[in-house]
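The following blocks contain the structures, represented as structure tokens.
Every read-out reported here was derived from the displayed coordinates using simple, explicitly stated rules and does not represent laboratory data. Small disclaimer: the values here were computed from a predicted structure and weren't measured. Cβ atoms are built from the backbone, for glycine too; each structure is taken alone.
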Structure 1
Amino acid sequence: MSVPVLSKPAFEHHHNGIGVESSNPRISWRFLTVDGPDSAPAWTQCGYDLDIRADGDANSTTYKVDGNRSVLVPWPAPALESRQSATVRVRCTGTSAGLAAETTKWSEWATVETSLLDRNDWDAAFITSAARPAPTGTIQPLRFRKSFTLPTQSSTVRKARLYITSLGIFDAYIDGKRVSDELLAPGWTSYNHRLAYRTIDVTSLLQSGSEHTLCVEVAEGWYAGRLGWEGDHRYLYVY
């Protein structure tokens, strides 16, 4: 009889684990179906091991837990700091049809990385056009560009993140290449109370000692477009 195969761990229901807003990210995994005569009918988890290696550590630490939970289980390791990453894998022990307990193979490693957790981590300032939008009509999309040169290093760029938000929706590019396949980022929010942002891995787009150009195109979106609950009105959050 075969035991189930485990998926890579996921963190806080985040789509890729990069930019999680928790220093103790909860962990989930799925049991992938094993078809055929060697399948494990009614397989029940009774415990699991989490193998965790924090960024910069040479060795991992394994945490053994009894229980049948596999969704949003508590983070067992020391809390992560802002922008710190860790790699995690999981294996489970369980039984099927009253047989003796068996242990699965380790899942694939998955990476989790916290975002900017402390208010003091934020030192960015908003940029905008000098032109004030008219009270009616559309707003022409804006394009912001900035060139920068990375220091020359003996190795390639190890890790680079773009933390970005907008009042409206944006597309961002580095040297003409989109940094993400997401559309309508950063999404709608209640702009009077909070502003969503994105954490994007741009490591592969940068080279040590090279000049790069960051370009961001910003459109009105939900913030200033003809969208909302008050009929055909623009600039719902502007005035």
Structure 2
Amino acid sequence: MSRAGSLQFARLARYYDPLNEKKDYRRETKRLEAIVQRYGRSGGTAWLDVACGTGRHLEILRQRHEVSGVDSSPEMLRIARRRLPGVPLTLGDMRAFRIRRSFDVVTCLFSAIGHLRSERDLLRTFANLARHLRPGGLAIVEPWLDPSQYRSGYVHLVTHRNPALTVVRLSISARRRNHSIVRYHFLIAEPHQGIRHVEMVDVGLLVPRRRLLEIMREAGFRARFVPRGLTSGRGLLVGLKPSGFLSST
């Protein structure tokens, strides 16, 4: 996401949960746990969620696992801290954050890696995820759309309405070489505050799945693509950190 987009996104953090109210976090969490049970080899489930947002996955995971979170948005973390008292939450960039402990599982979901701007950033991110895993630990990353799936001109509408808030998000997609460009228009209506219009442009990196797996392997993982993911059409990248791991960065 561009700096301008990030600044706009900060203003919209409080509307993130209402606009994603139909997302089935409980079902997604069960799917993640099944993948860890199948592919994980570290013997534990200490869990770090990178780009954790407002903490909705962590809210469910904490019922059965020791959890922590990282996000680059202070506004999103402010909401997460209210939701998750006592859970360690760190402000940091997925490419470079440092936590002085290791985990059995590291997740990075909702296509957050699509906000990176280059393959070099992807390699740094994958290497950093690996750095925070124990041998036999598992990284589960939800990618952005494959370039072959991305559709320019796609229009998408999401709405939320209750007595205290009405939010409308309308988006249209475009493409510039290996970058997706999604233009968002938000209409926000709250009693006694009138109606506001906010525009935001989100630029994403389009990388073929084959190349994503190559980069993950360059970072030291034994990587595979799992077609059945959390969001339709995106699948999941699953990387095992082997014993004797050597980071490439």
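Using the calculated result 0 for helix-only ellipticity at 222 nm (-39500 (n - 2.57) for each DSSP H run of 4 or more, over all residues; to 500), pick out the matching structure from 1, 2.
Answer for the origin of the read-out: 1.
Tell me which of 1, 2 gives -0.48, -0.70 when you compute log10 I(q)/I(0) by the Debye sum over Cα atoms at q = 0.10, 0.12 Å⁻¹.
That value comes from structure 2.
Given a computed value of 21.1 for mean count of other Cβ atoms within 10 Å over residues 87-94, which structure among 1, 2 does it belong to?
1
Looking just at mean count of other Cβ atoms within 10 Å over residues 15-22, which of the labels 1, 2 belongs to the structure with the highest value?
Largest one: structure 1.
One of 1, 2 was used to calculate distance in nm of label points 7 Å out along Cα→Cβ at positions 127 and 175, giving 1.9; which?
Going through each structure in turn, the value belongs to 1.
Could you tell me which structure in 1, 2 was used to calculate distance in nm of label points 7 Å out along Cα→Cβ at positions 119 and 167 as 3.6?
It must be structure 2, since only it matches.
Tell me which structure, out of 1, 2, gives 5, 14, 22, 20, 14, 12, 8, 4, 0 once P(r) over Cα pairs in 5 Å bins from 0, in percent, for residues 183-222 alone is calculated.
1
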